Every structure is written in structure tokens, then in C-alpha cells.
Structure I
Amino acid sequence: MSPAVVELQPFLRSPKYGDQARDDAVNILSTSSDSAFFSSLFGPALTPVTWTNLDRVVRLDRALLARGYPLWNKSWDPKTQNNDLRRLTKEERATFDYIEAAVPLISSEVGSVLKTPQPRGTSVDLSATYFKNADWSGINFKGVNLKNIDLNSLDLKNAQLTGVTEFTGAQFDYVAWWEARSIDRRLLEYLQRAYPFRPRAVYGYGPSNEVATQSDYDTSVGRLMSQSK
């Protein structure tokens with residue numbers, strides 16, 4: 001373990017200072033660019049992720065998204081539809097790799113929580129967050145704020161996309177959203193316009209790059225339309 005993790009260990013176990021130590025861990029992980037350090041601190045400080053500490057992990061994810069946007073914009077090549085990492089400095093590349101390694105771990109933990117029954121009176125604000133390469137199948141999004149969320153290569157099979165409180169600016173890149181179990185009509189119409197089916201020559205859909213067809217899309221959208229209100 002790194003010295004920072006070793007020093008935090010007693011405070012993480014302390015009834016008096018535990019919450020402050022975990023908040024400090026979020027701040028440290030939000031600004032680091034060392035993937036090995038992330039792995040050594042994220043587990044001891046923030047897992048298991050539960051409904052009780054979900055907000056703290058979401059705050060970390062949101063901070064990483066804010067750091068990532070300038071790097072993705074700088075490295076994006078519209079001709080190849082991919083990130084050209086040669087456009088980044090050595091330090092920027094380290095941060096880019098750090099975020100891309102950290103976010104799937106966070107996404108898996110958050111997805112696991114969202115698959116469990118939501119405590120009564122709990123609200124979930126996932127606005128301006130970034131989740132990637134995780135199994136979110138069967139998740140219930142009722143009462144969840146998805147404003148400006150960035151979902152990338154997630155599995156949403158049998159997810160319930162009904163009761164979403166807000167979805168303005170939501171991004172569903174490489175996500176077969178039509179595999180959801182149910183969806184509100186307004187969100188369905190938004191996704192049909194913004195993220196219709198497109199053949200994927202290089203990347204498929206979801207964390208496993210699954211192949212989808214126009215027939216799959218049409219059949220699933222028809223099913224969702226007949227169910228949605």
C-alpha cells in the first residue's frame with residue numbers, strides 16, 4: 001500500500017473520524033492520476049458501496065467526469081471517431097488512463113447498488129456523472145435524475161427506464177437502450193431521436209461489444225412503444 005493509504009487506515013476504522021477520512025479519500029482520488037493508487041485506496045475507503053454511501057461515490061465519479069471532458073475533447077478525432085492519444089501531453093495521458101481505469105470500477109459498484117431495493121424516501125441524483133463498461137441489467141431507474149449523464153457501453157437489458165425525473169442532455173453511447181424492460185414515452189422518443197440504432201463496424205453495444213441488428217432494434221422499440229405511456 002502507498003503511504004497515504006497506510007496513514008488513512010486507522011481513521012477509516014474510527015467511529016469518530018471515519019466519515020471525514022472517507023471524504024478525504026474522495027478528494028484524493030478525485031485529483032490523482034495513479035491507477036495503482038486508485039485501486040489501493042478505493043476498496044478500503046469506499047467499498048462496499050451501499051445506499052448509505054452512494055452519494056460519496058457519485059461525487060467521486062462526477063469529479064472524474066469534469067477532469068475527463070477537456071481531455072476527451074482535445075484527443076477526439078472526428079474522422080476516425082476515436083480518441084487520438086498522441087494529442088495529449090504525458091501528464092494528460094496519465095490522467096486520461098486513470099479515469100478510464102477508475103470509472104468502470106465505480107460503475108460496477110454503483111450498478112450493484114441500483115439493483116437492490118431503494119430505501120423509501122431515497123432520491124438518486126446521477127446528473128453530470130459518467131458510467132462505463134458495466135452490467136446494469138435489471139436496474140430500476142424510478143426517481144433517478146439522469147440529467148447530463150454520460151452512459152457508455154453499459155448493459156441495460158431488462159432495466160426499468162420508467163419514472164426517471166430528468167434526462168435532458170443524457171448520453172447513451174454504445175448502449176442498446178431498447179433492450180430495457182420498460183420506458184416512459186418521453187424518454188423513448190428522446191432516445192429514438194438522439195440514439196437510434198446504428199450498425200457498429202468496430203465497437204458493438206454494451207461492455208461485451210455485442211452485435212445488434214436493425215431487426216432487433218425495430219422489434220424492441222415496437223414492444224416498448226406498446227407498453228409506454
Structure II
Amino acid sequence: MPPRSKADKQARLNQILAVLDDMYPNVTCALHHTNPWELLVATILSAQCTDERVNKVTPALFAKYPTIEDFAAATQEEMGKDIYSTGFYNNKAKNIIAAAQRILTVFNSEVPTNIEDLLTVPGAARKTANVVLGTCFNIASGVVVDTHVSRISQRLDLTKKTDPVNIEKDLIQILPQSRWISFSHQLIHHGRGHCTARSPKCHTCPMNHLCYAKDKNA
């Protein structure tokens with residue numbers, strides 16, 4: 001039976017957060033990077049693509065284009081070939097090159113550290129901006145909502161919304177800001193290991209007793 005009172009809902013949320021802390025105590029972004037620019041590129045590449053695939057592509061990409069200046073001078077055709085396996089390669093190449101050019105000319109080669117400026121960079125929508133700010137600068141500008149966060153938040157009845165923007169608004173309302181960054185990382189890892197889209201491993205999930213999703217496995 002779903003909790004009805006505000007106090008009961010808060011108690012359940014606290015339990016969920018405690019379980020996530022136990023399961024994923026030191027979790028961080030799964031995209032490999034060594035600086036904010038590399039994470040920005042990797043996050044742009046991750047759209048409609050797995051982190052695993054991105055992590056296979058980026059080592060050679062960053063070796064070929066070691067600086068923002070190198071990315072800014074690249075051609076869309078050439079970079080498209082370099083990132084072909086990530087899908088939507090023409091649009092991604094266009095955005096990455098344009099992002100490098102804007103950061104180079106407008107932000108003095110530094111990835112912006114506030115969401116308002118970062119959202120003006122091509123390819124950096126809210127999810128991307130939240131990933132970069134949270135992971136590289138520990139700035140909780142919002143909650144990253146990818147497919148895992150979206151699915152699990154709905155399954156746990158933390159939101160009834162279906163689009164990422166409104167899901168993020170709901171999560172911001174109920175989560176303390178100190179948890180915005182870690183919560184997303186934890187749910188992403190939980191979505192890969194336990195709460196998968198097609199066959200969630202409910203019988204081994206430590207949150208099973210807190211979850212009343214309609215598609216739970218017995």
C-alpha cells in the first residue's frame with residue numbers, strides 16, 4: 001500500500017536513500033574522462049548510446065584531438081567518422097565542434113561552471129549540463145534524468161511524470177539538494193544491475209519491500 005501522509009512518504013524516501021547508500025556508497029559517473037571538456041564530449045556522445053560504447057570510442061578520439069582547439073578546428077565529416085559507432089554521428093560531430101568553438105571564443109577555453117552559461121553551449125541540454133557540473137565541479141544544479149533515472153523514479157512512485165524535465169522538477173522537490181548528484185549516479189547503476197527495463201531482478205533487490213511497481217517480477 002503506497003504511503004499517503006507526507007510523513008510516511010518522507011520516511012519511505014529516507015529508506016530508499018539509505019538502501020542506495022548501502023548498495024552504491026562511492027558511485028560516480030561511468031563515462032571515462034580526465035577533465036570537464038572530455039566529460040562534456042563524452043556526455044554528448046552518450047545520447048542514444050551506451051556508456052560502454054562511448055568509453056570505447058573516447059580514448060582514440062581524445063588522443064586524436066587532445067585539446068579544445070583541436071576539436072574546434074576539426075571537420076564534421078572527419079569527426080563523424082571518428083564517432084560513427086555512437087550513432088547520430090553527424091549531429092553529434094556538429095555539436096561537439098560548435099561546443100569547442102564557443103568555449104574557446106566565449107569562455108576562454110574553460111567549460112562554464114554555471115548552468116546558465118553551460119546551457120548556451122551546443123549539445124549541452126539540461127542532462128548534459130547537470131552531469132558535467134555535478135561530476136566535475138560538485139555543483140548540484142539539478143538532477144540528471146536519463147532513461148534509468150526516469151524508469152526507476154516512476155517504478156518507485158517518486159514521480160508520475162514521463163518526460164525528463166518534469167521528472168527532474170518532481171525529484172528536486174522531494175530530494176535534499178545534497179543528494180541531487182549522488183542520487184542520479186546511484187539510480188543509473190541500479191538500473192544497469194538490478195532494475196533493468198525488461199527483466200528487473202526484484203527478488204534480489206534490497207528495495208523490493210519499498211517498491212510497488214506494477215511490472216515487478218515475482
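Bear in mind that the values in this text are calculations on the coordinates, not laboratory data. These numbers come from a predicted model, not from an experiment. Cβ atoms are built from the backbone, for glycine too; each structure is taken alone.
At a glance:
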item: Ranking I, II by mean count of other Cβ atoms within 10 Å over residues 182-189, the structure that comes out highest; result: II
item: Origin of the derived value 28, 16, 11 (semi-axes √(5λ) of the Cα gyration tensor in Å, for residues 38-149 alone; candidates I, II); result: I
item: Winner on FRET efficiency 1/(1 + (r/R0)^6) of positions 62 and 166 (r between Cβ atoms, R0 = 30 Å, to 0.05) once structures I, II are ranked, highest first; result: I
item: Read-out relative contact order in percent (Cα under 8 Å, 6 or more apart), computed value 12, structure in I, II; result: I
item: Which of I, II leads on FRET efficiency 1/(1 + (r/R0)^6) of positions 70 and 206 (r between Cβ atoms, R0 = 41 Å, to 0.05), largest value; result: I
item: Winner on mean count of other Cβ atoms within 10 Å over residues 22-29 once structures I, II are ranked, highest first; result: I
